[in-house]
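Before anything else, here is the set of structures, which you'll find just below.
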Structure I
Amino acid sequence: MSAKRVNVAIIGAGLMGREVAAAIQRWPALIDHPVRPRLTAVCDINESALDWFDEIDTVTTKVTDYKDLLSDASIDVIYVAVRHDLHERIYSDVIAAGKSLLAEKPFGIDQSAVEAILAAVEKHPESFVRCSSEMPFFPGAQMAINYVLSGALGTIVEARNSFLHASDIDRTKPIGWKRQNEFCGEAGVLNDLGMHTWHVPLRLGWAPESVYGVFQNIVQKRPDAEGSLVECDTWDNVTLHSWAHHEGVRFPLTTETKRIDPGEKNTWVFEASGLDGSVRFSTKNPKSVEIFAAADIPGHGREQVWQQIDSGSQSVWPTVTGPNFEFGFSDSILQMWASYLAEREGLLGERFGCVTPEQAAATHSIFRAGMDSLSRGTATKPL
C-alpha cells in the first residue's frame, strides 16, 4: 500500500512541539500506516526556539508569524501548542484557512472561546479538527478500555480517572503562565491537564449528569523573574465527583487532576469496578494491567482474585517494536498522531480515536459546573 504524503507544520516550538517533531521522525516504526507525514515548517515568536529544528532536514520553513503558515498551500496539517489565551484566535484562524488541526487542550480558555472555535469548525468542514490527549494510547489503557467495553464488569459500581503531577511541589519554582488565570484560565489545572482525565470517560459515554468540585490553591505565591513573590491564582489540584450512567446504571465517577501530588511525576490512572469484574491501569507501572474476577479456590469456595497481565508494546496502531517490550510517553504521542492522520483519511475504523471538538467543548461545561458547585456548595448540572 502506498502511503499518502501529508505535510505538517508546528505552531509553538516548546516542549510539546519538539515531542511531536520527534514522533514524526519515528514514523517508520509504524506498520502499514496509510499516511506518511513530513514536518516541513515550524513557527514560534521566540526565534531562538526554532534552532532546535535545524537537525530535521525536512523543515524548510521557520517563521515567527503563524499567519505565514496559513497562506502556505503546501501545508496540510498544523499542530498548535501555545498559551491557552491564544487558542481561540489561532485555532479559528487555522480552521478558517482550511488547514487540518490537531491542537493542544483545552479548546480555548473558557466556554465562549470554545464556542467560537466550534463555530469555525462548523463553518469550515474541510478542516479536520481534533484535540490532543495521548495518555489513553498506552497499551494498558487500551486494554482497560476494551475490558469495560466488553461488558466484563457487569453492573458498574464506580470508576476513577486521574492525572497526577508533583511538578509544582517546589514552592520556589518561578511562576509561569500556567499559574496565572489571565493566561491559563479560571479553571486552572483543569484547563491545563483536565482533558487527560475526561478523554476516556467521555469516549465511554460517561457524560456526567451532576458535578461536585473540590478545589485547592495550595501554593498561593511564587517568585517572579526578579525573585519577588507574586500571586499564583490558579487552582493547583481539582477533584470532581460526578454521577454518570453506564448502560442505564447510575454510578459515581471521580476524576482527579493534580499538579501537587507528592510522590507523582506524570501518572495517569484509570480504574473501573463492577459486580462481575474490575480493571485498573496506571502509567506508573506501564506494562501491568490488573483484572479482578471471582475464582473457585479448592477448600475455600468462591474467592475474589486480582490478576496481573503484561500489556506489552502494541497499542492502537501496530509497530515494528516487539510485543514484549516496554511502551513510553513518546510512543503514546506517535500512536495519537497515527490515529489522528488515519481518521483524517477516513481509515481509522473501530480503532480508538482522538478527542473530538464536541468532547473538548464538553470539558469546559464540566469544569464550569465544578467551579459553580464550589460557590454554591452543592452538586451542579453541566450546561
Structure II
Amino acid sequence: MKVAIYSATYVKDKDGVARTIYRLVSSFLDAGHEVVVWSPDVSGTDGRKEKIVALPSVPIPLYPDYRLGFFSVSSQKELDAFCPDILYISTPDLIGGRFLKYAEKQGLPVVSAYHTDFPSYLDYYRLGFAEGFVWSHLRRFYSACDVLFVPTREMKSRLEEKGINRIDIWGRGIERDLFNPDRRSHELRDSWGAKGKTVISYAGRFVWYKDIRVVMEVYKRFQKSDLSKEVLFVMIGSGPEEDTLRKEMPDAVFPGYLVGTALPEAYASSDIFLFPSTTESFGNVVLEGLSSGLPGVVSNIGGCQEHIKRSDGGFIAEAGNHEQFFTCCERLIRDPELYKEKRQNGLAFAETMSWSAINGKMIDRCRELVEGRKDSGQSSVSSKQSGRKQ
C-alpha cells in the first residue's frame, strides 16, 4: 500500500500522539508499505524510509511549542504525485478536513484515530459553551471516515453515545527494550537527592487540563505528613504552567523535557507514577510507567484507568480528589508487599503490549479497506494506475 498520513505534529517523542504515529509509520515501513507524512511540525527521519512533507505553519499563540499549519496548492500537488491508496488523518482540524475532502474526491478510503480528547479540554479553558459545536464537528468529520480507531473500550462506548459509529479499537504498544526496570540509575537518583526516598513522578505537559493541580495538592499533603522527609516528587516535562509548579512545589525536582533514553531512565529511577489527568484518550505515559516498573495512580475519568483495570498495576482515584490520590500513593509507600504485587502486575501486563502485534492488526484493517474499495469499483482513476505497490 501507499499510505498518506497527516499528523499535527511529527516530532519524535514530542508527546504521546507523536510517539504513536512514529511507531505506526515504523510498522508500515517494516511491512513493506510506502509512507509519506504531511505535518506542520516535523523533525528528521532518523534515516528511515518515509518521506516527510513540512506544511506551511506558524507558532500557536500561548503554545509556541506547537504549530498551526496550512494546506496549500503544493500540498495537493504532492498528494497527487504520491497517488496514495489510503489516507490516515490523525487530527480533525482544518488541514485534516482538507485531506478528508481530497480522499472523498479521489474515491480513496480514509481512516482516522481519536488520539486527543479535545472536548474534555473545553472546561479548563472556560469554553464549555462550545461543547455542542465541537461534538457536532467531530460527528461530521468522523462519519465521513471509513473507520475511526480509538485506543480503549471506554472511549469507544463514550463516542458511540455521542452518535459516532464505525469504530474499531487500536490500542497502543510499548517498546520494552526502551522502557524497562533495568534502566534504573542510582547515579540519577543521587543527582535528584532521592537516596533513601520514594520518588513519585509525573510526566507530561505542564498544563491545567492535565489536572496538575491535583499533583500540587498531593505534594502539599505529603509535606504535611510524617512521610515528608521520605518522599521526593520528580516532575518530568515542560509547559506554560512550569513557573507556577516550581513556586508551589519548591522541593520537587524538574529535570525538564526528556527524550531518547533519558526519559525511560527517569521513569525507571522513580518508584510511583502519579498521573491524575482526566483528558487522556489512552495515556501512553501510564503504560510507559508500568513497563518501567512503576505502579500507577490515575483518575477514574479518561483512558488511563483502563491500563490499571486490565493490569491491576496500581490504583484508580476519584477525579480531582487529591485526598484519594494521596491515600493511594501512601498505601503503596507504607505496604511493601502491596507495592511489589502492583509492580509485578504492571510489568506482566506490559509484556503483552508489543507494538508489532497491536499495529499489525491496524495495518491489516487498512489493507482490507483498500482491497474492499477496489473490489467495489469505487477506486479513483489515479488508484487504478499500473505499477502500484500493494
Structure III
Amino acid sequence: MLIRTPIATIYHAFQLAGKYPSSERLKVFHDYIALYRAKGLTPEEYYEFEFEKRSEDFRRDFLGLNEQRYYLDLLNPLKYFSLARNKFIAHKMLENTGVRTSELYCYYQPEARYPENPECAFDLAGVLRILKARGTGSCVIKTTESSHGDNVWVIQNIDYQENDATLTRFDGQQLTLSSILSDEPLIFESVVRQTEQFSAFNASSVNTVRFMTALYPDGSAKVIATFMKIGRAGRCVDNAGGGGNVDVCVDVATGEIRYAIQFDGWRHVQDIDAHPDSGNPLNGVVIDNWESIKAEVIRFQQAFPYCKVAGWDIAITDEGPVVIEVNDFWDRTGQFFIRRGWRNEIRDCYLAWKATGKDYSVGPQRLPLTDKQLAAKFR
C-alpha cells in the first residue's frame, strides 16, 4: 500500500503523526493516508478537526479543502470572484438587486481619480466632503479585500475639523481620519443595530448567523446549514479566525441554538451552555422570527446567482436580516460547529449544475491536484 502512496503524502503523514502521543502515532499515520486517498483530506484538517475522534458519519460527510475547490470551480467560478470578495463591488451588487445591506457612506480608492462623486473619493478631502455631506456621526470602516474580521474599525463618534477628523473607536481610542487613509481601499458603512435578542448574546459585537445556501438550475434555493458566531465582551468582531469567541449550531428547521462552544483556537475548545462573560443562556434559545429570516436569505441567494453556493454572514436587525458579507470560498470550520459535514449538499448542487452542460470555468484550475486526478477521486 505505502509503495503506491506519494512520498509527499508519507512525509505529511509522519509529520501529522508526530503531533500525537507515541501510542497513537501508527494508527493516525495509517488513518490519515486512508482519508487522503478517499477524500483528499489535508493534514491540517485531520489535526484541527480532530478526525481521530470523529464519528464515521462526520468523517464520511466532511467536505475538505481539495474536494471543495473541485466543486467550487464550477459553482463559484473565477470570473465572479470579485463580486463577492471586493466589499465595495459586493455591496453595490447586493444593494441593486434588492438585498438588504448596511448603508454605504463612502468608498475610498486612492488609485482612482473620480470626478466629484456622492460616494466615491480618492483623497482625504474627498472623504471628508462625503462624510460631512451625509452628516455621518458614526460608522464602520473596513478594508475592501480582508476577511475573518480583520481591519475593521467601529467608530462611535466623528469630530470634524476643517482639514481632518478625529475618530473615536468603540473602545475609546482616538485616531485621525488622515492616519487611516493610505494606499489601501476602504469602505465606510453605517453601524448595524442588531435586535435586543442578539445584543443579549454579546453587546459589544454584531453577532452574525452564517447561512450556507445553495442555488439550483430551476431557480430554487435552500439553506443547507446555519451556525452563529458570537463575540466576547469588549470585542467588536465575532469571528472565530483569531480564536477566543463563542460559536453555536443553529438548527436549520427550528432556529434553536445547540452545541455552544468556547473556541480558544483549534484543539482548545470547551462545551458551554451560556456565554462565558455575561452568563446569558445559549443552548435551547430559539431565534425570533426564524422562518421569515430564513425565507429572506433564500431570496438573497436567488438574487445572487454568481455564487451558486454561498456563505452569508447575516446580522439580525429589527428590520430583518442584513448582509454583512457574502463568501464565495468559505472555510470548513462551520462543520465543526454544527457537528456534521455538508459534503452531500454541496455535491448535489454541483451535480445538478454539471448536468446542465454549462461551463462557467475560466483559465486554469485552482487546484493542488489536477482536474483529472480529482475527477477520478470524487466521482
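Only the coordinates and a few stated rules stand behind these numbers; no lab work does. Given the structure is predicted, the values throughout are model-derived calculations rather than measurements. Cβ atoms are built from the backbone, for glycine too; each structure is taken alone.
So volume of the Cα convex hull per residue in Å³, for residues 132-179 alone, computed for just one structure, reads 87; which one of I, II, III is that?
Working through the options, I get structure III.
From which structure (I, II, III) was Cα extents along the principal axes in Å, for residues 156-283 alone calculated, if the value obtained is 51, 34, 27?
Clearly, the read-out refers to II.
Could you tell me which structure in I, II, III was used to calculate FRET efficiency 1/(1 + (r/R0)^6) of positions 204 and 300 (r between Cβ atoms, R0 = 30 Å, to 0.05) as 0.70?
It traces back to III.
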